[in-house]
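The data blocks that follow each hold one structure.
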Structure 1
Amino acid sequence: MQNYLKRILTARVYDVAIESPLEHAPNLSARIGNNVLFKREDMQPVFSFKLRGAYNKMAQLAPEQLKRGVIAASAGNHAQGVALSAHRLGCKATIVMPTTTPQVKIDAVRHFGKRAVEIVLHGSSYSDAYTHALELEKEHNLTFVHPFDDPDVIAGQGTIAMEILRQHQAPIHAIFCAIGGGGLISGVAAYVKQVRPDIKVIGVQTTDSDAMYRSLKAKKRVTLNDVGLFSDGTAVKLVGAETFRVCKQYVDEVILVDTDAVCAAIKDVFQDTRSILEPAGALAVAGAKLYAQREKLKDQTLIPVACGANMNFDRLRFVAERAEIGEKREAILAVTIPETPGSFRKFCALLGNRNITEFNYRYADPSEAQVFVGVQVKDPSETEKLIATLEKHKLRTLDLTDNEMAKLHLRHLVGGRAPEAKDETIYRFEFPERPGALMNFLNSMNHNWNISLFHYRNHGADYGRVLVGMQVPHKDKKELKKFLDTLGYPHWDESGNPAYKLFLG
């Protein structure tokens with residue numbers, strides 16, 4: 001059993017890290033009726049908390065270990081923390097990154113590491129890079145600096161909790177931390193529960209990268225087959241053995257949030273601070289909002305750790321597009337109107353003075369037409385009232401606000417039907433953003449299957465969102481399953497999606 005209280009109190013982080021401010025969020029506090037304080041780890045020199053754990057681990061190495069050098073595997077914030085630490089400690093660092101790592105992150109590692117860092121690009125995923133790093137560790141007798149599953153790394157992250165309790169000595173209801181592998185929340189929880197056990201420590205994960213949530217429910221570590229890549233900083237398939245043990249002992253609960261909620265949280269932080277967090281950095285804020293709503297909290301102090309701001313600029317268009325939906329301030333509707341004179345005007349009149357964010361319409365049938373519309377609303381109850389009004393006037397309405405296919409693809413495809421596309425099967429994919437991803441898909445697919453629809457959308461992420469229609473005869477269903485399993489890309493069958501049937505089927 002580790003003595004984390006002592007480890008955290010004696011951790012060496014302040015040679016490189018700052019004591020980050022605890023900053024009041026006036027707009028968000030007023031909106032949710034609680035006192036929200038952001039712990040601004042995005043203001044660290046590498047724009048993330050990861051520097052604390054990396055430096056604490058490396059600063060405790062023996063001189064001969066430092067002389068031989070260290071090695072790490074990372075595609076992001078941990079790599080930058082190790083690089084800066086190596087520069088400060090005067091040791092060599094080898095950092096293995098996937099070949100898919102954006103150039104901006106590679107350049108950042110070089111910048112922080114100066115001449116101390118050698119970057120090795122290997123494999124197409126973090127797992128590939130991690131395996132190769134372990135091989136190089138043995139081959140060159142290096143010391144591996146794990147991104148989360150190491151007591152010294154955990155203790156370094158735990159200094160965040162030490163600062164919070166020193167900075168805010170009044171009552172705190174809960175502290176919220178994003179969870180990937182579990183290093184951050186393990187350090188925070190281990191300190192808080194030994195000093196102020198009355199304070200809740202709550203983890204936050206995305207619905208598509210919930211390894212810790214599933215592991216705690218199963219009472220054993222669970223490996224995910226796939227992880228969602230929007231919150232790339234927390235896209236971990238298997239949590240650490242030590243972090244799982246600590247979380248099982250100290251963490252009160254883990255909350256799950258979706259992509260739209262994370263986008264809304266990024267906007268919330270921007271409105272209060274004019275800073276832009278990366279998705280993983282805003283996870284804790286999204287969790288705090290959801291928790292306050294669920295528990296009907298009022299006038300409590302909630303502290304989300306804003307843990308990182310290494311945002312790919314190109315991803316902002318996607319964040320802006322989805323933030324209003326995440327805050328439930330935009331409704332996406334499919335409305336069927338009769339193809340008769342005056343019906344279009346009647347429909348617009350029923351929308352009233354609401355701001356229309358999107359409108360897609362195309363003549364398709366002599367008797368009725370489908371309209372795809374985005375409308376700004378104050379909250380979900382206004383959406384319900386609007387749907388009731390439209391239905392009352394005999395305009396059939398389908399709420400697509402939570403329909404992922406509609407939000408990602410359909411809005412760009414409305415008006416394209418293919419009555420000759422027999423046996424059409426629709427799948428939504430996440431393609432890795434690397435050379436050959438599309439050709440791999442096409443080469444793996446049965447060449448007798450015709451592609452009847454293809455829509456690709458890049459949102460500045462490390463993966464692309466793709467909607468594919470394939471004409472697959474019923475006799476080939478088993479082969480289709482085999483193809484999808486072998487391909488290995490995250491995928492969802494959308495053939496039964498009502499939005500597809502209305503606009504594209």
Structure 2
Amino acid sequence: MSDTSLDDIDLFFKARSVAIYGASATPNSVGQSIVQNFIKPQYTGKVYGVNPKYSSVLGVPCYPSLQEIPDPIDMVIVAVPAQLTPRVFKDIAKKKTKAAIVVSGGFSETGPKGAALENEIVEIAKKNGVRIIGPNCVGVIDTQTHIDTFFLPEHRCGRPRPSNVANISLVSQSGAFAAAIADWTAELGLGISKIISLGNKSDVDDDDLLCYLSDDSSTQVICYYTEGYDPLQGRSFFNTAKTVTPNKPILVVKSGRGERAKEAASSHTGSLAGSDRVADAAYKQAGIIRAENFEYMFDMAKALAMQPPAKGDRVLMVTNGGGLGVMATDAIEVLGLAIPPPSSNLKEKLQERLPPYCALRNPIDVVGDGDSQRYDAVFEETISSDEYDIFVVGMLLQTPSLGMDITNHIANYSRQSGKPFVVISMGGGFTTKAGEIMELMGVPTYATGEKGALAAWALAKYGEIRYGKDFRKTADFDKS
């Protein structure tokens with residue numbers, strides 16, 4: 001990581017004036033797509049193009065070089081062929097601009113000639129205090145400031161939105177992966193603060209972004225996709241992560257497990273995939289949670305952004321559907337969490353308040369004719385007993401006796417108890433709507449028992465990371 005102040009990293013997300021080097025009037029071109037992002041009314045800063053062919057592009061004033069632009073420029077987006085970039089960076093340095101995103105490819109990922117070009121622009125940048133994201137990337141999306149350098153048309157690649165209850169930031173080495181996540185999270189409605197594609201990591205790297213995001217109030221959970229680490233950068237990243245994870249969760253998906261995947265990673269971004277076992281050990285020591293794939297990562301991230309970490313691993317499953325309870329409990333057990341039955345004292349209290357045909361083991365089944373009052377009875381008694389650390393709630397709304405008011409009941413107990421709640425709501429449009437309502441109230445909701453179990457595991461795992469292993473520990477979290 002560079003010694004430069006993180007204020008320089010801030011420019012990538014809060015630039016009030018932007019120049020697109022390679023702005024183009026050609027439809028469907030990279031240079032035009034980036035200009036289109038910045039002429040949306042949501043971005044309120046100044047926008048300029050740089051291309052001697054045009055005086056304007058889509059109504060944006062265009063100049064032959066940065067020097068002709070009458071105003072200072074906070075950030076330049078470079079979208080010209082690789083061989084032209086040294087000249088571009090001399091122009092950037094002369095303009096005294098301090099942030100540049102290079103979306104162009106053709107650098108170290110292509111071999112020695114490309115690496116020489118990359119080294120040349122990095123040398124110019126370092127001498128003049130310019131920070132670089134890229135090259136060979138799609139850059140950044142910030143849903144708060146509406147900076148968007150992704151050169152992918154919005155009708156093909158949706159843009160995520162911020163959330164009032166949960167915001168996740170993703171740092172990705174792969175531009176394609178970053179774009180897919182932007183599109184996917186937009187479709188799902190997941191709350192996203194920032195997506196950053198680092199490409200070849202010629203300057204700004206994982207560690208720089210970790211330092212920045214750890215202090216970013218709009219980021220609640222930090223996610224990474226990586227293909228490998230430079231040895232020095234990797235050591236710095238893990239040392240930084242140790243200081244961050246006690247305060248903010250970090251999740252990672254790392255590819256390059258097999259030899260062929262390592263070769264692909266090297267040709268893709270010029271990275272060194274390294275030993276997967278060494279990476280696993282480093283993640284564990286730093287308190288980073290590794291996910292098998294991006295779907296698992298975001299299932300866990302959503303729970304960690306919405307709910308407090310668990311202060312133990314004892315899970316209570318409450319449901320109005322026996323099959324769902326069995327399926328979810330099975331998944332919870334496979335992940336190594338504890339599923340203790342209620343104590344005899346707690347069971348007696350539940351028996352006094354519930355019909356005799358309700359199952360009072362774990363899971364507790366309020367059965368198909370159960371209403372919100374039965375859930376109330378279970379929550380009141382089990383929360384006051386302090387026998388459980390995490391509540392996984394099955395909410396099957398196909399039954400006529402369970403009304404939409406259950407969403408308010410669950411959300412209230414979640415807020416008042418200070419214990420993490422996870423909801424599983426299986427079904428079609430009606431139950432999907434209920435899940436959306438739940439998440440607006442800050443309770444993560446999942447369509448399957450396996451997803452809900454993974455969310456519960458993440459809350460327990462991060463509780464162990466944050467609080468240490470001295471709190472109630474009845475299972476080995478590392479079984480999985």
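Coordinate-derived values only; no laboratory data. Quick caveat, the model's predicted, so the values are computed rather than measured. Cβ atoms are built from the backbone, for glycine too; each structure is taken alone.
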Open item on the list: With mean count of other Cβ atoms within 10 Å over residues 178-185 coming out at 30.5, pick the structure among 1, 2 it was computed from.
Closed with: 1
Task: For 3.1 (distance in nm of label points 7 Å out along Cα→Cβ at positions 106 and 306, calculated) the corresponding structure among 1, 2 - done: 1
Open item on the list: When distance in nm of label points 7 Å out along Cα→Cβ at positions 50 and 386 is compared over structures 1, 2, which one is greatest?
Closed with: 2
